[in-house]
Structure 1
Amino acid sequence: MLACYIDDSADAQQKTVYSVAGFVADSTVWFDVERYWSMRLKSEGLDYFRTWECVNLEGEFQRKLVDRHGLTTARVVADAVLCDLKELVAASNLYAFCMGVLMNDYRQVVSEPDGGIVLNKDPYVFAHQMFMGIILSEMEKFPGREIIAFHYDEHSKASLLQNSWDGYKECNPNWAKSAGILEPLDDKKCVPIQVADLLAHTTTRMFLHWRNDPQAAVSHLKGWLGSNLIRVPYTNAEFLRDIVAGNVQRFRAVGAKGGLLVPHQGSPNSPVESVGTPER
């Protein structure tokens, strides 16, 4: 079975971009990544990794590096850890998927009458459902049917996504054939969620830096991950209105029932182009 580990990220108050990102691989690949990742953290006395804490020297990096070595040394060590972990990810046989929700467009569509029926003001569930659909669409390209288990960061909104899973599969039966479990996990204990956090944080930073040129953001992500970067969707108002139009009558009639009907990649209203194809 393949496993996909997912995390989300955003700028302050989700003002500009909300990102969902993660990696797909089989258990043998994840085993090696976990082993080397944990060894690198342990070499600095770190128990877990969160990218935001590393960049800002907060949390674990405050306790284990700043308080122990002082600010200047802690900055050098944290930067080295971040660089080494990014190199580990780039060298591993992990398939990367990223998605950016452009929040100005999202707020615009949510404020429209039909958009307010289909989309929540918080893009959390929508973005995760779209993201998993993009991955499940890629699974259809494999010669044999692959089953993929999804694991995501356990936090205050986790139950919203968990409760939507059955409805989502019901609305998208072809994807449901490849969809295994959906399970929240503690990022402090689960290294693959930490790996996904690194990708989600980097995706947000890329879309923020090139907010007027999303393709430039995609190019810089590809510069890090190379051919392992499979898809980088980003939503705009036109795509969101297509999503709304495809769901609004059903939502009016019976409610969301937890799941959006999401267009398959390659259909006229798909959000983005593919940047690669996984090989197995």
Structure 2
Amino acid sequence: MLQDTKCISFVNPKGGTGKTTSCVSIGGSLAKEGKKVLIVDFDPRANATLALGIDSSTLKKSIYDVVLSYCGYNHTPITSVILETKVPNLHIAPSEPDLAVAEVLMQNTKNKSFILKQMISDIYNNDYIKIKAPPPNRKHLYIYDYILIDLPSSAGQLMFNGLCACEHVIVPLEPGIFSLDSLDKLKNIFSDIRKMARCRIDDVTIILTRYQKPDLLSLLLRRQNASQEVEMKLKQMSGEVFIVPESQDIYEAQKQGLPVSHYAPESAVGKAYEKIADHIKINSVK
């Protein structure tokens, strides 16, 4: 992989935490700033694919076919499945439900935990990069500033591949007591992967999604609500925590197949994801 490309995985073994929304929204914010971004949908639910306006049932090829090729079943380079989206500078390697089958096949494959890492490296190891004109029906060459990986909630080979392929992890958490336990478990997983697989996970960013401001009664009683309590405990555990408010704009953006950065950029949630994107850019140049 090119040295200047930053690879970031979005992970949480608990579902419903805003993982895909965060991945797509941050990707949109980075693309809006002129950065070239690839989202790799490595989740069989294909929510990132749908969130960018692509119906997985209409795909001729997907990341599933690419995984199969690394398991010895065909020859499908990742560059052949990358699609442009409605958002300039934002591309996607789409997923489909059959990716769950590929995960089973990965178990018997040599270097099974490094398949995704090799896929990403192969973006820069193909002939497309060596020619002046892009291949037919492609308007871009495959040089990205950021590669964002949306991972499934289950702790299997797909998740492990995503963690071995990246150097930065973003963990979206919702304001519930189980979020603290999820973060503890994830930290143990990160530590094990660093030691056993010798993979780099240099940065971990925590996002508290669906944050709700205290109501009037809580303010009068000077009592913290659930969002505030979890925020305080997360800061004690990990330091900086980014806040993303609960917002109807997320749902409306998903219906339009657009990131919040492009559907409602001036909204509170749009500004929240813009702030996280700025944090990522600053960390990328360190």
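As an exercise: distance in nm of label points 7 Å out along Cα→Cβ at positions 9 and 249, calculated from one structure in 1, 2, equals 4.1. Which structure is it?
Only one of 1, 2 returns 4.1 for distance in nm of label points 7 Å out along Cα→Cβ at positions 9 and 249, namely 1.
For which of the structures 1, 2 does the calculation of mean count of other Cβ atoms within 10 Å over residues 105-112 return 17.4?
The read-out comes from structure 1.
Between structures 1, 2, where is distance in nm of label points 7 Å out along Cα→Cβ at positions 73 and 145 highest?
Details: 1: 5.8; 2: 3.7.
Once distance in nm of label points 7 Å out along Cα→Cβ at positions 73 and 145 is worked out for each structure, 1 has the highest.
For which of 1, 2 does mean count of other Cβ atoms within 10 Å over residues 65-72, calculated from the coordinates, equal 20.4?
2
If helix-only ellipticity at 222 nm (-39500 (n - 2.57) for each DSSP H run of 4 or more, over all residues; to 500) is calculated from each of 1, 2, which structure is the one that comes out at -12500?
Value -12500 for helix-only ellipticity at 222 nm (-39500 (n - 2.57) for each DSSP H run of 4 or more, over all residues; to 500) corresponds to 2 out of 1, 2.
Suppose mean count of other Cβ atoms within 10 Å over residues 25-32 works out to 27.5; of 1, 2, which structure was it derived from?
2
Once volume of the Cα convex hull per residue in Å³ is calculated for all of 1, 2, which comes out largest? Intermediate results must be reported in sequence, preceding the final value.
On the way: 1: 119; 2: 131.
By volume of the Cα convex hull per residue in Å³, the leading structure of 1, 2 is 2.
Ranked by Rg/Rh (Cα atoms, Kirkwood Rh), for residues 153-224 alone, which of 1, 2 sits at the highest value?
2
The numbers here are math on the coordinates, done by the rules we state, and not lab data. Just so we're clear, the structure is a prediction, and the values are computed from it rather than from any experiment. Cβ atoms are built from the backbone, for glycine too; each structure is taken alone.
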